[in-house]
Structure 1
């Protein structure tokens, strides 16, 4: 049982670290703009996000907040809630624009497993009268 707890903690922390690392790299290496894409449709999408002037800072802030929240068990469910929309966009971006189906599938599967692991906490969103054991 202890091994399973450590495994879930490792999966949660690793996902959190990725969502801290990725936006920081965008800030540091690409000056807050999306990295260049080789596929035309992906490049057009990234350019559209860059041109809005507010989407990249919003995405970066949300990913950083979600990543930091995942580092701690107590705030992990909030981190998952914050990262949900980004996970959907990342998956769709890779499935439909870049054609990287495996890379696009890793994130929603990993995310879904962590959401499933925390399902008792999320159940309270639908049934607020539920008592915590």
Structure 2
């Protein structure tokens, strides 16, 4: 089995965007795989579990959006002091990032989408095998 490449460098580039705060890549089952600098293990675990749940709920609402099958792409949650972006990444993974209230949400979400398109294979997280984690 090949070890997953360290993607923290990519997440650090993402959070270098003006007013960006944190970024995490997680598996579909909510396990944090990579994170940007300044993200503690506790933060990574908490946001990974929460974002996996949010993404799952968002995916379940697809039939409300379209009568034909449509894929989940992104959820953005607005807070008084910023935003949380949850975007489908490689197969079996999700990219989560946060930004302050002054972040350019269109440009930042486009940046996230570009990263996912460019690095889809590297961001993919394989299914856990029996006996793992």
Structure 3
């Protein structure tokens, strides 16, 4: 049985999402003003700007990553992978990497950040289209 590229990309995306806590924790741990976050969770608004952005980048990835993952799994279940889903999965992964890198570094300012987020949303819509057009 062949392992579709879309599932491979989805696996990489989920590893990426599962690892996005690392920049945030490094940011909290390297801030001498922050107390031990084990007893008292960090107050986001008091953290350095890049740490706040790392937290938001993680949330943004989960916002789009979970629906995208479900859609990819639905397309797989319906045996509906096509060239469109192949390129959409690849594009979505790299859009989300660019979004996270730009967000954490602070380089993805207006209008780049919303453009990247919207491009990810369009990828979700394309994958949803593939669900509705798949032949069983």
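For the read-out distance in nm of label points 7 Å out along Cα→Cβ at positions 7 and 71, a value of 2.6 was computed from one structure; give its label from 1, 2, 3.
Of the options listed, only 1 reproduces it.
For which of 1, 2, 3 does Rg and Dmax of the Cα atoms in Å, for residues 63-118 alone, calculated from the coordinates, equal 11.7, 36?
Attributed to the structure labelled 1.
Coordinate-derived values only; no laboratory data. Note that this is a predicted model, so its numbers are computed, not measured. Cβ atoms are built from the backbone, for glycine too; each structure is taken alone.
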